[in-house]
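Peer 1: Next come the structures, one after another.
Derivation of every value follows stated rules applied to the coordinates shown; laboratory data play no part. Small disclaimer: the values here were computed from a predicted structure and weren't measured. Cβ atoms are built from the backbone, for glycine too; each structure is taken alone.
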Structure I
Amino acid sequence: MGYTLAQKIIKNHLVSGEMIPGTEISLKIDQTLTQDATGTMAYLEFETMGLPRVKTERSVAYIDHNTLQSGFENADDHRYIQSVAEKYGIYFSRPGNGICHQVHLERFGKPGKTLIGSDSHTPTGGGIGMLAMGAGGLDVAVAMGGGAYYITCPKMYKVELKGRLKPFVTAKDISLEILRILSVKGGVGAIIEWGGEGIASLSVPERATITNMGTELGATTSIFPSDEVTKAFLEAEGRGEDYLPLSADPDAVYDKVITIDLDALEPLIACPHSPDNVVTVASLKGTKVDQVCIGSCTNSSLFDMLKVAALLKGKTISPSVSLSISPGSKQVLTMLSDCGALSDILASGARLLECACGPCIGMGFSPNSAGISLRTFNRNFEGRSGTADAGVYLVSPETAVAAALTGEITDPRLLGEMPTVTMPEHFVINDTAVIPPASPETADSVAILRGPNIKPFPTAHAQEDALSATLALKVGDNITTDHIMPAGAKILPYRSNIPHLSQFCFGVCDKTFPERAKALGKSIVVGGSNYGQGSSREHAALVPMYLGVRVVIAKSFARIHVANLINAGIMPLTFKNPDDYDKLNQSDLLTLTGIFNGMDQGEIVLKDETTGESIPLCCSFTERQKAILKAGGLLAYTKEGK
């Protein structure tokens, strides 16, 4: 039996364990990336380890999230990250150079390599055949120090593409179609490989859109073969030497195979407030639109922007619509300017934003109250845009342009003939905005620059054999990290200040939670299915830990979040019988006893002291995870020399 593409890379990087789905394995990591919203904490964690230099082949620190400098906080974080990067051997991508995933794809990604990043959309690198995964900042810090990255060995899914996309039907529509088929929970525990005859007609930027959106499926990662399309992209970037052909063996076996007929696809749209709430664009014809945003790590490539410029050329956007354009990188912006396409965009009435994440994480350009916003982004969670009552829809760039021109949701196929867009054979290469680190010989003289908003890493609690605590908060299904620890321009500047950040914890669900949790001292949170979906932000575990949350009980967890909970010393448990979720009430006093023995047996019994109910809970921990919880989190475990 042959290997899948992902299995080949896993096999070449396997440090411990066996490739048996559901068991724990650890991998050698070749590359890491961070962004500034998660990077400050990751580098504080790395400093705590006391290592003189990173041990990866390439680590890059990007500034792309907190670029709105309305106070000193973000600028101080940028200065801190730059000084850490210089001292410890990390490349520093300056503000304005672009979104981490777009720039990494252009300048640093290599087929066959492993990459983890403190951002959940790191799987974008799968567009050029990388095994690229999102992770918590602490896992990235450990990998930078030469430690292995631990995951549950995933199942292997394959999506076979047949046929060819029709005009105005795009890679984004492929992403939305697979979300419609599988849902935001359908990829949990799996790697999704893309293949079939249909991939030959998809460029690297289109493939990267698909692997980027694979994150919304809950998948470990997504990956395309490295083929002649990949080779042409790397050669255009002046990196032909990085090309490596990679594909699955013909007799590889997959746990699930899904076929999508590209000829039959039509423009799709994800409705509020979930990426899998997918319908056809045509079915929403005539819905009034207030705002359109084009960009993000999903759809900000030169290919996307050239199509947008061609569709806008000679036209003016609707008076009722505000349109923003965010190129994904300085390279994209430069080439748009050089060829005149940027002028076509600006002449339409669009507003040009900097090469950054911007509106995607609520960093400016929020919709009007109760506004309808069409975005080429990857998430439309409630409140994520910065406007609590906004209705955010996810669309392709073509559908976004159609709405901007007409003022309502419009099938882009009604715009007429799709203009021909020709990609250049060579991209403009200018890496001056990527600052290399100091040499090992001079690194000792580099001073770390800290601002007053940068606070120490909070101390976790070592797991005890018994716990009695109040159920401080009970929430429903599909609770995202945006629910637990919101983003946005008002909150993101405090990502390096856990005490201040804590006052916003679960603010979308219950604004009284932080005050109640602090008063309780220790507490338990209960959730439904797919708890912790979305971002890789470890703050969604660190802040509850700081507030005294010791245990989270849910019907099921998202992959990255359950790892972050364990890393923070919070014990994640699942209901043996999901219906028992209904038996627990907020404010009940809950007791867990015999925790250590239960960890070994795989089951702990919860006693609800308020109602008298006894509820069995599952705990499927590896020996390493048990040790991390008993030590009080991954940082304490690592400092013990484990």
Structure II
Amino acid sequence: MENIDKLYFYSGDDLGAVWSYDQTIFKVWAPLADKARIQLYKTCTEEKPFRKLPMTKEKSGIWSKTAFGNLDGVYYTYVFTYDGIETETIDVYAKSCGANGAMGFIFDPASTDPKDWEKEDYVKLAHYTDACVYELHVRDFSIDKESNFCYRGRFLAFIEKHLRNSGGDKIGLSHLRDLGITHVQLQPIFDFQTVDETNLQKPQFNWGYDPQNFNCPEGSYSTNPYDGRVRVSEMKRMIQMLHKNGIGVIMDVVYSHTFATADSAFTRTFPKYYYRLWGDHYSNGSGCGNELATERAMVRKYIIDSLCYFMSEYKIDGFRFDLMGLYDIETLKAAREKLLEINPNVILYGEGWTGGDSPLEYSDRAMKLNARSVPGYGFFSDDFRDTIKGNNFINKDRGYVNGALGTEHFVREVISGRIPHPQLPGMTQYSWTDTPCQTVNYVEAHDNLTLWDKLFYSNPTDTIENRKRMDKIAAAFVFLSQGIPFIQAGQDFLRSKPLPGGNSFDHNSYRSPDIINSIKWNRKSEYRDVYNFYKGLIEFRKNHSALRMYENKQVAENLKFFDNLPAHVIGFGLYGDDNLAEILVFFNAGEFPVRLYAFEEYDVYIDGEQAGNTPLRQVSGEYEVTGISVIVLGKRYE
């Protein structure tokens, strides 16, 4: 395959179907095909094309054809011939498609733009650490039967305003705005394979990590999956409304693999080129049957073209990369360079691991331990996650907040953003980054148990009130540590995924029914105190630059850990803040209260029950930190 890249690399930016009023130019890269033709269809359900157009082979392995006339609204496929065998497929560069992604769709992109779309701009982000990320699944957001969305499970649920649950609390878009997050990270919204778009009345679900057509929006999230224009326009309307409410959109992308292998559009277009191989067999570093060969020139180009298309056409603010350890470092570097030209405020991060072994050399992988070689990309900190709440894959394992003993040193390491810190000399050999902008701190995501369900398994004899306290201080770690804070939708009101029949919970709900996956908006009223605590943490973080430091020098100078504290207590001071002369933070994971001493008068901004940027009370001299709680004190500038 190396010779293929040398002989046939194509650098043009015109692959796919480029529409204009009087003609459409088709170009596809298939250098070893014997023949290629275009087939045009009036609808995406027709079996016979109304027109067949033979393509001409040009340099660099490109097959092209100019079709005259206005083809706006027409569907198309390619037919390739290899060794006398014809294979029909969708264009891998198709920008939209019909139901179930079998045919590409030709359209005028401007016809999908909402009103004032030309004025749409990206959400500004000075530094990655200024972000507060909220992970969302489009269907989960609005499908719950007890919610009152009109567009349940659709993109357009995000444009519905002023919705409330049965307890009178804000839900949907109003909830996102009220909570104060800066970005939503949308789980896959490109066209994925296992949801049948022709039978949406049938109960079916998937997270979307089963890619089919990377450049097409998912049809099951639109009001009409048969019309390729609708899914594009409605996705834009969703993004526009989120932007109008000051919320950026991060797109979860999965260029690491596809759902199909032998029958994928990539294989049908150019067999075996797009995938990594162990000998003659597909490698499976994704755990899903294949992995894209990102290091090959035209695969790298495809990924970069796709990312740039979404950012320019849909005004996407950033990207989260699934299984980023399967991407080669050079591809991600080149992608960032191109994306920064479009949007200097782009945010990029991903999973710094793989789903299995890969032929890609370890030194070339965008793994967490190679983070220093991938500047400008954040990495999910699984060490933060497991230190705070316990091993993610062992239900009963405990972390600092739920009773693990002797973990204080590790907690200090994750508080500092996993970068070297002068008070943690033994950490240097284990730190994997030099900047908190590369550390994504989280204790819950779509994978594995929710935090609330994890606490049920790890602490079954604790009271609900104690487990709520554990949840609150776990959240406090996310928002008071150095790095990028990340929470899953509904975590802010104790999201749970119970299985039918009793006290067990879904550990991997990727295709579980709505009753398990949907956000239960009425829980917000039931656990209003938890929601208000999360909201207050976000408010406090956004108002204090000392919590959002972005250089290792800042952290080394302005984060000071305190020694000689009572058992189970961790404390640190933050300095150099824009608004407070000093911020003191103490976590008490022990069951019993402890007494501390303040030599000066401090305002209390956060305690075990409340959080925000308005002082709750003042302390001086001896004061108490209740069991399983956090307290944050602030001293104003004189």
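Peer 1: Work out percent of Cα pairs over 22 Å apart, for residues 387-578 alone for each of structures I, II, then name the structure with the largest result.
Peer 2: Details: I: 62; II: 50.
When percent of Cα pairs over 22 Å apart, for residues 387-578 alone is computed for each of I, II, structure I gives the biggest number.
Peer 1: Something else: Just checking, which of I, II has the largest value of mean projected area of the Cα convex hull in nm²?
Peer 2: II
Peer 1: Ranked on FRET efficiency 1/(1 + (r/R0)^6) of positions 411 and 619 (r between Cβ atoms, R0 = 41 Å, to 0.05), which label among I, II comes first with the largest value?
Peer 2: Largest value of FRET efficiency 1/(1 + (r/R0)^6) of positions 411 and 619 (r between Cβ atoms, R0 = 41 Å, to 0.05): II.
Peer 1: For structures I, II, calculate distance in nm of label points 7 Å out along Cα→Cβ at positions 275 and 291 and state which one comes out highest. Could you put the intermediate results ahead of the total?
Peer 2: Details: I: 2.0; II: 1.4.
Max of distance in nm of label points 7 Å out along Cα→Cβ at positions 275 and 291: I.
Peer 1: Out of I, II, which structure matches 11 when relative contact order in percent (Cα under 8 Å, 6 or more apart) is calculated?
Peer 2: Structure of origin is II.
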